[in-house]
Structure I
Amino acid sequence: MTDHIGNRAAFVAALAKGDPERRAAEEHARTCAPCAAALAEGRRLVALLEDALPLLPPTAESLAGAKVAIARETANERAALRRVAWWSSAAVAAAWLFQLMVGGGFVFDARHVGVSLFVLVAAIGGVTLTRGRERVAVLVMVATSGLLAHLAGTSTGLSAAIGIRCAFRELWAAVIPWALVPVIARREGVALSPAGLTTVAAAGALAAHAGQHMACKVPHSDAHLFVFHFGGVLLAVLLAAASARRRLGLSYSEP
């Protein structure tokens, strides 16, 4: 039998270091360059095969540690989401208060206050209870604004001069959560989608509409309510949707 090991180098390299056949092959390879190269290649192949072997099953300690780490990360994510939700609620409430501060006429009877607060709660719910269903939330808030305009309109009139101010005030109110919430979300490490940003802007505009139910000088003029109050909410939604992707790109871009 020949002493050359070229055709069985991988087998030889897989033998135990003290195996007689491996020792004889290594001794031969010291004086035979082709066999030395073949044995080195065999060792590399054996090393690759060892690296490819399945990992040992995790220990109970490692599984427990992973469970604790996952639970901690999940708790941190939920806490961050709650903080963003609280800030979103505060921003929407601030939009409502902003409208009350700049309004020109006030009706503080129980019915107007109750309706205004009910719509404000709906706006806050739109940004706190609808994660993952933002588009539905936007549609519901737009529909709520339209329904409020329909139910509140009990007299005729457009009052365009007042209406233009009403619409601009709704847009300014929508800017409050639109500007604040992405900053808070970024700080908390919470991803905010374009639909989510549109939702917070819609909620701010709807909250302003709720405030105008008490603070507008012509709170029951049907054409005025549809064109400027409902129209202001609709315009805020359209502008927010058109600019949301760019706004989020700027907020989350690296400095």
Structure II
Amino acid sequence: MGCFTCPLRALPLFLTHSADELSLIQSLKRRELRVEAGEAVIHEGQDGVPLFTLLSGWAYRYKTLSDGRRQILNFLQAGDLVGVQQKMSDAAAHGVTALSACVLCVFERDALWELHRQQPAMGFNVTWLTAHEESMVDENLLSAGRRSAAERIATLLILLFKRAAALQTDGGAAGVPFPLTQQHIADALGLSLVHTNKTLRLLEKRGLHAIRDGRLYLRDVRTLARMADVYGDGHPPQRPLI
């Protein structure tokens, strides 16, 4: 798929780029990669990891301990830049796995240098995307450190729903895809599977949300936002698309 005809670029979520910027991105794109749910995009410790832009689907970034315990660092959706967290010459310190069938645009790692060299504004865009992802990881740390189980799950549901809804023309009126299992939620929020299950059922019983057939519906956004202490107009900030 050509960068000029990318369907993501028509969405209000993404900034408009000049023809020169799009031509540069197109010249740096090497191919597209398709992976199925559960397949690895990046293995922990992998060398020579390229950069990716997630074109469609969901994935997650994680780290594991030697005994197999896993911490999910954040969830990735269409438009996210994947792999920029790795230092230029080091092995990957984290893994990335597909939550659903995904299509990714693949770039060589030196694409970062070319973006900065040929289009400095695009270099700033990479910095913005990295800072934005760091802010989401900060939100997860706040949840793990200070929020109750109900507040953690409310925060996760609201933030993921807002991001996914911005990728849909209906703004999430008919729900959004939600390929997470309860184990994914538990691993992201530092909760046991049993506690995650009980808390999700409690929130659903209160009429705050529903998860049906792989889709998430928010029933009472105000109460969820109050519980999560997350406010705003419901729209994520407009962002660059590499």
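Here, each number is a calculation from the coordinates, and none is a lab measurement. Bear in mind that the values here come from a model prediction, so they are computed numbers and not experimental data. Cβ atoms are built from the backbone, for glycine too; each structure is taken alone.
If FRET efficiency 1/(1 + (r/R0)^6) of positions 110 and 198 (r between Cβ atoms, R0 = 35 Å, to 0.05) computes to 0.55, which of I, II did it come from?
Working through the options, I get structure I.
Suppose you compute helix-only ellipticity at 222 nm (-39500 (n - 2.57) for each DSSP H run of 4 or more, over all residues; to 500) for every structure in I, II: which one lands on -25500?
I
With mean projected area of the Cα convex hull in nm² derived from the coordinates and found to be 13.0, which of I, II does the value describe?
The correct label is II.
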